[in-house]
Every structure is written in structure tokens, then in C-alpha cells.
Structure I
């Protein structure tokens, strides 16, 4: 969601701040702004806009800023509607400027106290209380670090903040609790960001702050302390992000690029994890076998697309491992008082590793006494990874488009790997493991073949130009893929889409079917094909328009109202992963026709770091 970038240097930081904001646009936002310290006047100067970073850039061209210290922000509205007044940075009495990600739950109580002390509020945000509260303490001791340190214990909720002040012209202060924040290390300059992607052009040397950390940055020095002021050390990482991963290249949108990166992303996820046709158990860490051997059940916790990946994994785990697998949306799990079993493996799925609900659910599972935890994630130093006993990285690379594509398919690959590792402790034969491994190794090639259907799917998408609703159908392990297809279509084309197990048609959804309701079916050649065919005949008999993704055309004959898109021969074990690809392409091409903002769909954010 919201994005933070800050810099202190010996050069003009405004271009760095603006480039950083552009690289944070993928997270989703509705307004943008920046603040710098003008050395000529020793005053804070700021500019804020409702809308895109480009609009902020236009304003700055008309009234240019330059400074060697500054902070900037992209905001996704939580408290208060999108407006210039609610955009960050928030400034208190022309002295303290703050940008903030997260939610301050007790902001109303703090606001009332500050209003009684004479502070005037100009926004509806929770963030403005932070600026005024820091200013209040700054008045007491004229030390910015002490003022920030005194303010933080008063804040209830989640935050990542960057603070600057005209009273301390040579330092930036950053702090985090429950919301990600990183430091970038340079030569004679240092940076703050909510995402390492914002720092790609200026440094690869990254330090990930942990909850409770407070960092003071100067040009030639930085220090990290805890809330009590004790110095702490955090390891320096070399960012794997490259500048070209943050560029679209020949693709019109990041989403399109990332759909076509899936063969490579899956190959990299498999790299180094297979030896002599078997999965290397050490990939989960040295404790993996000891922790997995006693497991008698699996609890998967995730949100959105990751939840759909978990639903697929349930079929794999229960089929091949023969232990119960439960899948739950993280925001529901943490509030329903689940019954803990110390022999249940907790598996969390998150692209960013900073998803607030998933993190909170993991902490709740630990508190309740569940068994060991495994994070499947794309960001090595994320909070979810650090909080888990075992880790399986997806190696998908940077995913910029808000609608997840390669993160989803690489999560599925990791979940199938996990299935094998669990199966070893429950009697899975070497022959079955080798069959799964062979299927995994064939995935990049099979996906490359399916990607060649792009032109055919582009033509198909034209029939959705005037549609407002769509229905997706699947059976068995492919029902979650129908769910994911419906989610992709609604996310980026704004067509209302729902998915159902095909056997549920006659229990309600069939009432919606008519000539204006396209029905998209995931129809592999498996044990449920004949039953699915009967379900599709029900749609056809009621004048519904069918779009069928199938192994071959035999499921139903092409006609004016039946379009069959053949994917070719597929390994049944990995078919859910392959079938996700044409549904991603369909959603993308329909969104192009609808003229929506594909990479940054309205009201959505890439990384949901608040509840």
C-alpha cells in the first residue's frame, strides 16, 4: 500500500525522491507528496497532490525544489478521503514533517489531547497526530531524536515513519512497528524506504529494520537503537533487485511482462532444489526433517491470491501425504479461536511477507500452541520470513503489477515441493516423488507453450467488451483456479466475476445464466471431466455463452456459443498451475479492452500492510 522514501546526501535529493516514488507506484496509492528542507530559508517546503506521481512532478516543474535532505510518500487512503490536505507529508507548525505507513488506532484520543494543547489539525488522517506529538516533545527538549522516542510509546497500532525537522537539519529519523522499513547505505548519503525497490537506482546495500527499531541517519553515519535507546545491529543485505526488473521493457504493462516471465520464474524457483530426480530436504533448513516428521496435519493461512494457492495445495497434500489440510483466510483465522494442535504445521503464504493479517494470524497460531511454522514468500528479509521456523522462498523476482501472476504460480510450485517433503515422512514412494519432480521440471516448457495462445485469447477477449458479469466454473483441484481466474478478471477489468464448483450450478448460480453472462470453464481431461461436461450442457441449454479451457476439443464441439481453447497434453499433477496462465491472459486482454489501469487497479494495493 503506501510508500515511503527519504534521503540525506551531499547532492540534490529531489530527483532521488521522485524516482523512488515512481518505483513505489505499483503498491497502489491515491495521492503523493514530498517535503524538503530549504537551506536558504531554513524552512520546510512541501508539495502534495491528489492523484499520480506524474502530477506531483508537473507541480514541481512549475515550482522547483532542491535540497540535500527530504522525505516523500505515496498514500492509500485509510483515514480521510483522497485529498491534498490528507496527502503526506504532514507538517507541524512548519517545524516537523512526517510520512507514515500503517494505522494509529488511538489517534482520536491523541488528537483530542493535542487540540487541548492548542494544535490545529488540517487533515482527517491519523498521521497528523504523529507530527504534532513529536513537535510537542521537541518543544520540551529541542532534540528531535528524543522527541521521536517519547512519541512512539504513545502510538497504538502499526507504523513505519520517517521524520525530519528544521530544528535538526542534518538528520533523518526512521522507526517501524508492524510495517516494513529499510535503510539504504551509500557513500556520503543514506536513504529510507518502505520497499527496497525504491532504492534500486541509488544503492544495493540494504538493512531491514525490525519492529521497535529507531534509526538516525546522517550523511556519513547512521545508528539503530531500540525503543529504550540501546544500540542494536542489523545485518546488511545486498539487494537482488536490478534496475531492469523494475522496467516494463517491450511490454505495455508490468502485468503482461510478469505473465510472460513465469517460465523463467518457475525455473529459478526449482533451481538448486532437485538432485537426481528428488527434492533436497535441506532446502527448508537444517531442522526440516526433525520438524516435519511428527506432523499429522497442515494449516495453511493466506489472503487473496495466496489463499487460492493454498486451496490447490489442500488437494495435493491430502492426496499424496494422506493427512488433513485446512486452508483459511488469515483475517478470519485470527479471530475465530481455532483449536491448536502442536503436531499441525502452520504454513503462511505471502508474496511480500508483510501482509498484516497473515503476520497477525501466524503470531496467534504461535500463541495458541500450534506446531512449527513454514513461510512461503518472495522477500527474504520480510517479517513473515523472520518470524517462521522454516522458509521456502519462491524466487519469483520483483512483481510490480498489483494483480499477482508469477507470485501465484511460484507459490504453487513451492507448495508441491512441500507436499513431497511431507510425503516422505508419510510413506510416499520414490516413484511417486520422481513423477512429481519430472512434472515440475516440465512446467517451464509447458507454460511457454500455453503463452503462445495469447493472440487467440486476445480475440476471445473482444467478446467481453460489453459484459458486466462473468461466471467461472471448475471441479476438484481446478475449482481454486476458477476462483483465481474470477479474482483476476474483477481486479483489473472491474467486471463482476464469481467462481463456483461446477456441481453447484443447479443450487443457485444457474439462475444467473443467460446470453449476457459469459461462463468460463476450466476443463482438464481428468476423472471429473464427464461430470463437468454435464454441468456445461446445463449452461448451454439455457443459452449461456461458454468459454472452455481444455486439454483438447473433445469435451464439447465448437459453435457460435461455445468456444474451446485447447491447451494441449498436460501432466495432471501440475495442470492447475498451467491452467492459471490462460485465465491471467484473459483477464489482462479484457482489461485492455475495458481501458482500465491494469498495473494499478482502483482501490487496490500491492502489499496490504494494515488490517
Structure II
């Protein structure tokens, strides 16, 4: 049985990998103020970024779906890994050797399944690269050279070669300690009558990497006429490789996509290579499947749903390319970015275009883009006979919904006028009114179905919002289904609750500002049950005065359940509501406000007790209650007059 990873090693891994560096591998992050970063949440669809990362705290939190945690939690959630697999991956990235407490470290036995499959792919990719230099791979090198790719290009993209024999890779990976079961599960090998054999044989190999840069599969190109397999053979669906969720080249393109707010979608591996070498470093491609919803999610996180962003599809000008373009247009409304199409001249793909006309021709192709909705409209109109009234009417009825679906209202109006001209309809306003009518109906249908759910995120006001707040677990698996509440609703319009929240944020984020006074506050001074639970967790972790580098981790660890732990994370990430950095004066105001609210609440209770006692109460008891009321009133007045000095 796999040993337990040493606690000190787990702690070292957590400290070695900055959370912003990890998260930025998956989505674009921008400055959110207060030392925090923000981006579009990778765990649910939203229009405005409510996902925040606090590098100084090592935590992330989404104020839309309430997902939160540290670096380990993020990797576990986004890549569906176990705790051990996550620690192993991060340790490998940071060069930390892990120790296992039950029987020591035994490579190959004590790693998680996914980690083993990733390691197998990494080893296979290196094996294929080395094989490309062998004499047998001359046919592969010739294929690359004929398409304008030299040795340096092959190395940059990790292109390799799979030997033509039956089990070269299988024997190599067995020598590295991988089992036959692991090789079959990974898709690198397939079963035969006796022993596993290589899945890829005698082919040019492209490693397919996920957004974090790990090899999760391969694309293999046929080279010989006697190869009876398909032209391109990809890794089958495996625990690592889901073809609808990977984009070839995304690991190389992601930073430039985020930086330039542009993505160029091409059709093949060599097209990606040609574009990158020509200077179009935002090029990516799907892997044996059409561009779909999961691919859109990847790009949206990188483009940050910037309305000025661009997604450019390049397709051949033939019928198949036009069909692919129209299929891409069906997903246009899932982007906030504008979508475009760039039709390659003469039916050439970007690789052929670069070879024939050079790098500048590839750049010019991308710059000569046409908006995808305009291309779709022209394709629709071309199917109708505009010389007849019936043909013009039919074309209008088919094209008008396309124009009505354009996101930008001003472009929608201009396109309606343009459509009238294309159709030869002199009554321009008739076409404009028809388009407006269809757009209005679409909006009303959306509201009737619960509103447009695309990209709205959470509507409860974001960080520190004022609306009633019902805590629940969002996440992709919960979309469209009733979600049970995760704790008591908080009426954040209550001033008491608002200052309690602010004080707890300071106690978690800036404990030195509220110590030692905070630790003397009773749990009952926090009137919102979730905030009282956080106050107890801080106490159980040793208090704010004992804060050190592990303080937040301790508070999260002692939290009694996921609800309280999520609240701790949320409060540790949400910036305080002050335009400047919090200081002792600001902290003092919050301390006084919470204490004064507690005093006022107790004054009300004591006054009620006095009223209930009446005139015939025991004199000693009555005097004691009256004295308590006097002390409370004096303390309250002192707090109002002297502020934090009276604490």
C-alpha cells in the first residue's frame, strides 16, 4: 500500500509553489487591488471576474460559486487529482523529493495513478524525440523538411518518431518501471494476443499537452503507403486525454493569447507550427474533433471575456471549410470576444501558405479576417435566388436571426441595414424592424427560461456585497440543478454583520493590527452564526496574537466543516473596505464597532431584565442588575468618546 507523504514535505511543497504562478497557468489574472489578483472563475461560467487570488495568503476564492482554498485545493479541483497526486505533481515541478512514511520511497509503487500516467507520457515523448534522429526516421525528417520545418522547429514543438516495430516503446517503458496495465490505461500501448504492443508505429509524433504543459496524449501522422491506418491517429480517450478538452499548442500560446487578447484557431498540428514560426504565436488547434463548448471555456478564461478580444478561425475555402466555419458560428454567442474567419487563398492551409508565400503571408491571412457573422450571412444568402420576391423573403427569414444574435447592438443595427442591401430590399426599415423584433423575442425567451445564464456568474453583489447571501457550492457539476444551502443566510445589510465581517477579515489578513484586543472578544460578540464559527476557529488555532507563517493554514485546518473552512478562505481573500492599506486606526474603528454593538445588545437585555423584575424584586438582586446596567452604559460611553483606547 502507498505510504503517507511526510508532513514536512507536504508543507515544503505548499510553500515552494506560489499560488498565482499555478493559477495563471490556467487563466489570465489581472490586478484586483489590495495585493489581490482576479480572473474568470474556471469552476463556473461567469461574465465578470469574481475569482480572486491572494498571493500573500496563498489562497484563492470565487465570490460567485464559493470555491476556495490553497494551491493544493486548486490543482485537485481543476485537474481532478487526489491529494497525493497533487503533492507529487507540485513536488516534481519544484524539485522536491518526497518521503513516504510507510516503507520509504519506492518510485512506481507509491505514486497516484494519474501521476504515473503523466510520467509515462513524459518518458514516451522523450523516447519519440530521440527516435527522430535515427536512420529509420529519415522519412519523418523528410516530411517535416518538405513542409518547411527544420530540426530546431521539431525540437521546439517536441515532434518525434515512433519506430515501426511492434513493441519498442513498450519495452522502453517497462525498463522505466511501468507496468503493462499502466501502458494500456495510458493509451500508449494496446492489447494483443500475447503481450501489449505499441499503439503508434512508424509515424511522426506530436505531443499533445494540456494548458499546464504536461503531455497527456499524442497525435500520430501516417508516413508510409503500407500503413493501413488513418492519416492521423490520436490517443484514445483515457483518464488523461479527453479530446474535447484539449487544444494543441495551448501551452505555447496561452501567454500571448492573454497578452494580446487574440486567439487563432487552425485545423492541424502543422498549421499551428507554421503560424508560430511565422510570428502568429496565438495559434492553437483542436485534436481530432470540432471546436466545441469545452474549448470555448479554455479560451474564455485566457481572454477574460474582454469585449475587445478576438477569436479568429482559419478554414480552407472549400465546402468542408465553409461548413466548419458555420458550425463555429453556432458557438459565437458563447464568447464575449468578437469572432472572425480568415479564409486561406486557393484552398491552402496556413502550413502550405507559409511554404508557398512565406511568413508574411500567414500574418496577412490573420489580419485580413472577416467577422464570422458576416461570413455566415453571405453563406446563407448564397443559397437563395434573390431575383425573386420569394427567394428574397426566404433569405431574409433565414439570415435575420443571425443578425439578431449579434451581441453589439450598434453593429446589429448596421448589419441589418447591410443585410437589406445584400438582399436588394429597398425598404431598409422593414429589415431593421424584423431584426429588432427577433432580437427582442430572443431576449424575452431568455428571461422566461430564467435569464441568460451564459457568463452571468453570481448575482449577489460580489465581494462584500450588500444583498442577502445564501452560501452554496457552485462548480460545473452543479450547473442547472437545485443546490442546497451551505449555511445560514447572512443579512449583510445589518451594520453589525458588516463590521463583524470586516473585523474578521483583519484578524485573518492583518492579525497584528487587532492583537491582542481581538483575542479577548467573546464568540457571542459575533452575532452572525457563520462569523461566530470563524471566531471560534481563530481561537482554536491559537488566536490572532499567535499568528505566524502557518496561521491561516491552522485556522482552515481546525475549521469544523467545509462551510466554515470556505468562509475562512473567503474572508482571508476579500480585501478590506478601505481605500488605503488597513492601519491601526482603521482596525481600531472595527474593534470598537463590534464591541459597542455587543455592549448595546447587552444593555437592551439588562433593561428588559429590570422591567421584568418590577418594584417588588429582591433589593440586592435589583441593585446588582442596576449596577450592571450603569457599568455597561459607562463603558459604552467611553467607547464612543475614546474609541480604541477604551478597549
Tell me which of I, II gives -0.92, -1.14 when you compute log10 I(q)/I(0) by the Debye sum over Cα atoms at q = 0.15, 0.25 Å⁻¹, for residues 234-305 alone.
-> I
Who wins on distance in nm of label points 7 Å out along Cα→Cβ at positions 250 and 394 among I, II, i.e. which is largest?
-> II
Which one of I, II has Rg/Rh (Cα atoms, Kirkwood Rh), as calculated from the coordinates, equal to 1.08?
-> II
One of I, II was used to calculate helix-only ellipticity at 222 nm (-39500 (n - 2.57) for each DSSP H run of 4 or more, over all residues; to 500), yielding -15000; that structure is II
Given a computed value of 6.3 for distance in nm of label points 7 Å out along Cα→Cβ at positions 370 and 594, which structure among I, II does it belong to?
-> II
When volume of the Cα convex hull per residue in Å³, for residues 162-497 alone is calculated for structures I, II, the one with the largest value is II
Out of I, II, which structure matches 22.6 when Kirkwood radius over Cα pairs in Å, for residues 10-353 alone is calculated?
-> I
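FYI, it's all coordinate maths here, none of it is from the lab. Note that the coordinates shown come from a computational prediction; the quantities given were computed from them, not determined experimentally. Cβ atoms are built from the backbone, for glycine too; each structure is taken alone.
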